[in-house]
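> Read through the structures below before going on.
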Structure I
Amino acid sequence: MSSKKSASLPTGSRDHDHSHDCGCRYEDFTALSVSGLHFRRGDRVILQDITWQVMNGQHWVILGPNGCGKTSLIKLITGYEMATTGDIAVGDAHFGSSDWREVRKRVGLVTTALTHFIEPGEPVLDAVVSGREAMLNLVGSMSRSQKREARELLEAIGCGYLADSRWGVLSQGERQKILICRAMMARFDVMILDEPCAGLDPVAREHFLQWLHTLATSEHAPSLVLVTHHVEEILPSFSHVLLLKEGKVFASGRKAKALTSENLSEAYGARLKLEKDRGRFRLRMME
């Protein structure tokens, strides 16, 4: 029988007492800092002079057309690619001067790319606990406390009924939630959600976004970064926007200033009108 009771959302983020005007809470603590970042692959320049800061408790959206560098930026932040020049810091740990394996543990990553590397027979609890060490497919046994924490996370996300299941039988929506639990097992400063609604049908997407809003507005919410192609997925709880164009920062800052029809039209190279209805956005192409 399914166990879908609501519960408070435990998080793996570091506790800080913080406050924010969008319902989030934060203090003057930098969760993620990118400074003067450049990235080349062969002769091709992918990212140029990216400078960006995420304060603790802020929730950001990264937007931009295909090929603007969103995926490359996430790979650099999570240590799966190395920058050509520039600095990346997660909390007080810097790539290059700190053990990158330890820095990576401070970034919770939710991406559908991970789903291809988890074995179909992997138990759900193992998939969740493996996030503590930022590994895929748990090696060795888990402790009682780890098992208890993983079950608590699954209950909090409404997936307690999946605790004894295996990865291969989960739906796409269930897998996304398990990946979030996996990320929350780590002691992270920021959680990155890379197109988490990809592959979800409209109803599953809305259920997922409602849950994400609950997480974003919970008392000890981590800093969230949502990478998406769709303005419809930008929730009221997301306070800031980073808009990329051709590997550069085109606009960055509070949502009301950065997310405009003019900025989106320029970034995407088309006449676009941004509309808002009951706190949610939609984008319309003008003739």
Structure II
Amino acid sequence: MMARPLFLVFAVLPVLAAVHTPATRTLTAPRGEQPVSRGYATTSDVTMRLYVPSGRLSVETWDRDSVHLEGQLGVNASLFGGGARTHIKLGIEARSNSDSSLPQATVRVRVPRRARLWIKMIDGTLQVSGTRQELEAYTVRGSIVVRDVAGSTSIESIDAPVTVSDATGDLRVRGSRGIVSLTDVRATISVSTVSGDVTVARSPAEGRVETIGGRIAVDGVATGGTLELQSHSGALDIRVPGTRIPMLELSSRSGTVTGKTLRGSATHGHIIARSFKGNVTARVVDGTR
């Protein structure tokens, strides 16, 4: 049997039955771009999987025990889906196996605020807001924007830039070349890239940030917390408030180190910054939170 492209293999995994029928079925739109709208009754903490290979996907939360999908399907796209009140899976698949292009769609999905979400894209724009339980998001290219989230948030990207704002709880970001930007994050963070720069702005976070060749820039650390920064060749730039300088441990094997004379206190946190070849700089900046 001829091997199918990866996105088709994923798309035709066994699908749970739709809530209004005991049998799994594919919801196929008419040929050509067509609007689509589907609704499903769920529990408030429904477990949900979403798959949109290409296009634009916006996921929002609301205070209803239901899931609603609406938008536009591309020419070579059909909607499949099904499940039950406690679990549901929706996705976009190719209408024709002979078409090797990624099926496209522009959709908005509204889910319960405490839903557990798993989202995958290959090449597109992904936006998620308002989740309070669990969120896992993955894409190869395009972009990921996540805001106003709590609980456990995990994001993986190859080339897509990742932007996260207003996050609490636990935040994990894994990337390759894409830039990672965190703003107003009060969470325990774990960020890792290959060459993508990482910026943690206005975020008194704690945890670990590491990269091989990217630059890391952070604004302080959570009071009493520990933030570890590590790079191979990328520069480390640490900004701290003059009134709350944390304890600093700065080192670079072959790069320059600036800021060793700053005297801080563990009461204000602890920042450990190490690089093999990159420069390490710590400086006081007025207005840094």
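> From I, II, which structure was mean count of other Cβ atoms within 10 Å over residues 61-68 = 16.0 calculated on?
Details: I: 19.5; II: 16.0.
It must be structure II, since only it matches.
> 3.1 is what came out when distance in nm of label points 7 Å out along Cα→Cβ at positions 69 and 157 was calculated for one structure; which of I, II is it? Mind showing how you got there, number by number?
Values: I: 3.1; II: 2.4.
Matching structure: I.
> Given a value of 26 for relative contact order in percent (Cα under 8 Å, 6 or more apart), point me to the structure among I, II it was derived from.
Details: I: 26; II: 11.
Checking each candidate, the match is I.
> State the single structure among I, II that was used to calculate distance in nm of label points 7 Å out along Cα→Cβ at positions 37 and 269, giving 4.7. Present the calculation step by step, with values, prior to reporting the outcome.
Working: I: 2.3; II: 4.7.
Traced to structure II.
> So helix-only ellipticity at 222 nm (-39500 (n - 2.57) for each DSSP H run of 4 or more, over all residues; to 500), computed for just one structure, reads -7000; which one of I, II is that? Walk me through the intermediate numbers first.
On the way: I: -7000; II: -500.
This value belongs to structure I.
None of the figures in this text is laboratory data; all of them are computed from the coordinates on show. Since this is a predicted model, take the numbers as computed values, not measurements. Cβ atoms are built from the backbone, for glycine too; each structure is taken alone.
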